[in-house]
1. So if we calculate distance in nm of label points 7 Å out along Cα→Cβ at positions 23 and 63 for every structure here (1, 2), which label has the highest result?
2. Given -6000 as the derived value for helix-only ellipticity at 222 nm (-39500 (n - 2.57) for each DSSP H run of 4 or more, over all residues; to 500), which of the supplied structures 1, 2 does it correspond to?
3. Using the calculated result 50, 32, 17 for Cα extents along the principal axes in Å, pick out the matching structure from 1, 2.
4. If distance in nm of label points 7 Å out along Cα→Cβ at positions 15 and 31 is calculated from each of 1, 2, which structure is the one that comes out at 1.7?
5. For structures 1, 2, which has the highest computed value of volume of the Cα convex hull per residue in Å³, for residues 7-54 alone?
Structure 1
Amino acid sequence: MAKTEITGYQYEFRNLSSENIAFVYLMHKNKLISMSAFIDNDEQELPPPREHLNGVVHVSYRYKWLSDIIGMLRNEEPVYFIWNRADQNAVITTEKEPIGEEEQKSFFKQLFG
């Protein structure tokens, strides 16, 4: 199992003739570690995650999950990509953190700018 901190990301939208797809590229120190496709077709079966020869892991998600994952990448730190080659399981996750952490930051920012 490989746990890699995500230090950057990029996303793009593609309008194909049959559907809309968004891609999120996860990077560690400017090296691509995962490419996620967000498919706007709830009837299409999603392929399982797979690792290519160059080590990049391709993962497919439902389009409706895009905003949740982008929110995690924007608002949480650190965020990790975990790839379990044996189980073919890919995870985007944070570490254990205190409850209300972001709300406290917002409160103090309102008070003190």
Structure 2
Amino acid sequence: MLPGREGLFGVLPGHAPLMAVLGPGEAKFIREGKPEFLAVSGGFAQVDPHKVTVLAETAELAGQIDVERAKAKAEAKGIELKSTRIGDDQSQMIQASLLKELVRLKVADRQR
């Protein structure tokens, strides 16, 4: 499963070729029969019948995420969003940053 800009999409062997824009979210793949999870914050996916290539802005495996750091950043962004009088562009940037941290926390929780 990959977090496409328009929503989640799955890829199975033999899938038709496609290019997709990725949004922030959780990516899931199977390695050696076990599910693995990544926190992805955008980029592109190229799907070929027997291979998927992900070019992500950022990607972190669940076990590599610093949970305390992600919590602190999410809390700081939430406070910043509530307490600052800001324009639409700045608000969207803060919301995107907050979403990235929330995705990281969700994916890290998969490791537990």
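1. On the way: 1: 1.7; 2: 3.1.
Largest one: structure 2.
2. Working: 1: -6000; 2: -12500.
Of the structures listed, the value fits 1.
3. Working: 1: 49, 34, 24; 2: 50, 32, 17.
Working through the options, I get structure 2.
4. On the way: 1: 3.8; 2: 1.7.
Computed on structure 2.
5. Working: 1: 91; 2: 73.
With respect to volume of the Cα convex hull per residue in Å³, for residues 7-54 alone, the highest-scoring structure among 1, 2 is 1.
Rule-based calculations on the coordinates, nothing more; no lab input. These numbers come from a predicted model, not from an experiment. Cβ atoms are built from the backbone, for glycine too; each structure is taken alone.
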